[in-house]
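Colleague: So, here's a batch of structures to check.
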Structure P
Amino acid sequence: MHKKSNIIGALQILFMILSAFAVGIILNYAQTNDWIFTTQIVFGTNINTYLLTVLILFVIYLGLYGIFNRFFYASAFYFIFFLIYAVADRLKVNYRSEPILPSDLLLLKNTKSLMSMVTTKLIVAVIAILIVAVVASITLEHFYGKNTLRFRPVTRLIFIALTAFSIGIFYTASDTNSTTYKLLAASGYTNSDSNINRSANSNGPMLTFLGNMYVDIMDKPSGYSKKAMDDIVKEYQREATDINKSRDNSDLSKQTLIFVLSESYSDPTRVPNIKMNQDPMPNIRNIKNNTTSGLMMSSGYGGGTANMEYMTLTGLAMNQFSDTLQSPYTQVVNKQEDPINIANSFKTSAAIHPYHGNFYNRNSVYRSFGIQSFRNIDTTGSLALKYTNTLPGMEYISDESAYNDALWQINQTSGGQFINLVTMQNHMPYMNEYSKNQFENTGSGVLNKTRDQVNNYAKGMSITDTETKDFLSKLDAIEKPITIVWYGDHLPGIYDNDDMYKYNIPEHETDYFIYSNKYARDHNYGTTKLTDSTQVTDPNGFIPLALKQMNQKVTPYYALLTKVQEEIPAMSKNIAESSNSLYVNKDSKEVTTKDMTAKQKKLIHDYELVQYDLTAGKNYSKNTINK
């Protein structure tokens, strides 16, 4: 009997080891969706990182065994967990071209909303597998569990502690002086690649996840010191004085400024290898022709809404943060006290998002930004959304309702205010069953299985197009100065047959315009059309562009942003390996810092120093630079 127990125990350990190998391959395949590439990584170029993944997976299995002390229960939990992880990683790579990261865990607070973004077929399949796995584990444990290994409490604690230690050591993975970093580097692991998805393709999604548990906010720029920051404040105080000589308005609170982030809005006719049978945005195209407008370089594809929103509200650039920092809302703002942002300049401020308020930590972020009210689908009573209609067959609140909520908010005060509106109508997935959809697309930029999604997306865009024109007409009828910054945050992740690296720039360009209503134009609070440095910009350039549009005087901080917006090519986070920063000129062509003048390089360095000081440094400039 003792000999039989030893054999069973040995078979269990062997099964656990083989399972770790199998799960490691499955996770790599979920990341790449390419069996040939996966086998090359696993058995060839990156075998060391694969074996490291297998070791950690085995230790996790041991930890679960220690927790349950029942082999079949631990096994069921193990396989269920990594099945869900693999599916989630595959979906995120499909739609956002990046793996699951620690910052995504905050989204688990709203599981229901996450489920709404995947197909019913997939949900049913996963639930069916879960049921089968649970029933099987209970049955196997009942009939065969007494023959499997059982451990004493001390051994179980050792297994659990070993698992915690194996995961915990990755907390220092980004510290180049740490033992963990050196061991990982020796295995071939590298997390210095500015493209997090390529890093996950090479290292595997699990090592990439663990390696990003802790990230530095930003590398310290050369020359950072209190004296350097004092000198920068003085320099841009002078710049502000020069800029303000030609601007008439000194009190921003007298005006109303609205930032409208239009979810996933970007012209599909501009996407390479896509042809639409008709224009889905004739009204917005006409608006762009007649007011300040252009293209915006997004730092995301298929996602990253909150990152674009962060850049817009703060004027800080994603590409200047650490390579591994993926979400300022969850990784930066929570460490700051009263961070500088455009809402600081207004006595009254409000945010509207017709979706769940805890996504990307917005509830907390808006409070940190000093935004006084936040209306979303979770708020009730006096803070409830006033308009919640959806389009037929759609679950997300329509742009018409979102615009009506913004109009309601405008009328809550006789003076000016800041309003941040983030829409949801055109959020993925694009499985809508429109009763009549006139849009069709052709071309090689999308696979046939996704072609209907492009058509549905175009239909939603066309509805936004009509509602946006109507919204501007209603703003023109209001007797107080209003300026709106309207922009798409990223392309939808549905152009699945275009090479992202070949079409890096066009697949990261969205549309924007800045519009001042009739009252603002008639009373010297708004410009009709700016044309200087507007062709291609970035989210961090919207504050200075808006202030210029509003004929508004600037602080030293906004003087710096003005100079950056006017004199530096548009910037975004790069997906290429060469650099974390992608710079794009007015002709949508990439330029490098080598192509820039000494003056431009100094300006970028000043910008980096200020961004570091305000987010990761000593806040030497915080009390003076925005006064």
Structure Q
Amino acid sequence: MRRTWALAAAAMLLSAVPGTAAASAASFSVTTLHFSVLAGPGGAERCDIVGDLYLPADAGPQHRVPAVLTTNGFGGSKDDQAGLARYFAGQDYAVLSYSGLGFGGSGCKITLDDPDWDGQAASQLVSFLGGQNGIAYADAAHTQPVAGLESVVHDQVDHAGNHDQYDPRVGMIGGSYGGEVQFAAASVDPRIDTLVPLITWNDLSYSLTPNNTDLRGGVTSNGSGVTKLTWPLLFFSEGALLDSATGFQYDPSRVIGCPNFPTEVCTGLAEAGTLGYPTSDLLALLRHASVSTYSSRIHVPVLLMQGENDTLFNLNEAAATYQTLKAQGTPVKMVWQSWGHSGSTPAPGELDLSNPDPGTQYETARVASWFRQYLANGPADTSPGFAYFRDWVPYTGIATPAYGTAPAYPVGSPTRYYLSGTGLVTDPARIAAGSQSFVTPPAGFPTSSSGIDAFSPNLPPDSNLPGTYASWTGAALPAAVDVAGTPTLDVRLQAPTAALTSATGPAGQLVLFAKVYDVAPDGTESLVHNLIAPARVADPTAPVHITLPAIVHQFAAGHAIRVLLASGDLNYRGGLALAPVTVSTGDSGQVLTLPTTG
């Protein structure tokens, strides 16, 4: 049954706002609405969500438009998407930008984009866009109802093949926390038509407690990982302190118990920080809020965008999502952009969220084409299947020339650099015997620094304490080596003490950190994008295979490649037991493999 849009009420609530010059000359209206939603298992809790509705001036029952649903990153609000919303409203899309649960004037607690909470909440906003009444209100007390929209195109059937009375043509876009919620929403609501997640996670247990060895698939490991310290500290400070304080006026219950988080989040993170590894309860909690767990429920087209400069959600997360979706037949394409959580400023001509312009911005053009194809049914070129930003390629204007492209991921060919007593060598016949020994400190002492990831990525400067690492450096390169993809490191260790204590569980296991450096001719070394691969070694008597974070980097001619194994890092809670470690070389089984493209 069709519902009518309350035009008289809308006229009072909405104020006309012109579209930006980059968007179009079209006008649109904007209003702030409150939404009453049920969230949690079985709809256990009622939450208020605040959002801004951007509606093209000509939209209505006689001219229906597709819709875009978007929300904020961690610590943000509905206002963060204003530039994007203005652009798409100017392009004849209805846009609803809302503050996620626990943020920016919305009620209830931060639930890590869990499908049962954030996914279900977003699903009810989809119903409002599809015309359902009883969801939107003009006030936070939910006493002034606003009718569901009659301005959005309806689909005859959803992506499960079922007809729904309130099924709008709607896509989602957002970054980081506002990226994962798209997967959560699509996993519970087959009416959603397409997703554009930026810089978000595949498995939150990898993001916060990674283990880059013993992977059973994607970025998910079989065992416990290594606790990150600085990123969780930033999140807790932002969510529990700042957001709960500012949000008290909207929902006082948010400060009860664990401020602004479910109690199990506070307990789990505190235990992980103390122990150095996640408990089974925390692993279950983090993975329940991760698309890695429910990717089989994602069937709509996905355009993944992930940052090359990101120590929180690195490129491996997007690659894992991409490969899983592609393997199950879900339409998916991927862009690796220059910027991320560790460097949030896009390169010139990539993206400007405050003033999107597809004519001058590569990523904006990709998103505009994507929505044109999957929402507006217009002519669009959504190729290529995979694109990656190369910071060594000069260009002016739009960043298109700096992007390498391929029909699909992965790209490149494996190039092997063997660990040798003389450094790194490319010819197996030149491998020389040798050994290096170092000691892992007790209590997780940070023996290396590559900056403070969440606060100051370049301070303190990169350093490694003598006697706490082993490294291998290649000869000066006769020609540039371009890398695009995931490096791997295979090593064999002699760590008799750790071999004995590892049987006691994670607390007794050896923890190492693998890193790849670019060494300039003057000897200056640069840790590529500050990326590190923590590895909790369950069995140090067996060969160790470490999957490093993916990189896009050019090792210039005259530079050298260095790989390093460190025993601690400032941004992680390292191993708890002191242990001597030796790496002996002399055969081709110990090797750094780089995916090279040129």
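No value in this document is a laboratory result; all are computed from the given coordinates. Note that the structure is predicted; figures quoted are calculated from it, not measured. Cβ atoms are built from the backbone, for glycine too; each structure is taken alone.
Colleague: If helix-only ellipticity at 222 nm (-39500 (n - 2.57) for each DSSP H run of 4 or more, over all residues; to 500) is computed to be -5000, which of P, Q is the source?
Modeller: Q
Colleague: Looking just at relative contact order in percent (Cα under 8 Å, 6 or more apart), which of the labels P, Q belongs to the structure with the highest value?
Modeller: P
Colleague: When distance in nm of label points 7 Å out along Cα→Cβ at positions 144 and 408 is calculated, the result is 5.4; to which of the structures P, Q does this value belong?
Modeller: Q
Colleague: If you don't mind, there's one more thing I want to ask. Matching task: 12, 26, 22, 18, 15, 7, 1 is the computed value of P(r) over Cα pairs in 10 Å bins from 0, in percent, for residues 336-447 alone. Pick the structure from P, Q.
Modeller: This value belongs to structure Q.
Colleague: Figure out for me which of the structures P, Q the number 45, 27, 19 belongs to, where semi-axes √(5λ) of the Cα gyration tensor in Å was derived from the coordinates.
Modeller: Q
Colleague: If we compute volume of the Cα convex hull per residue in Å³, for residues 48-343 alone for structures P, Q, which one ends up with the highest value?
Modeller: P
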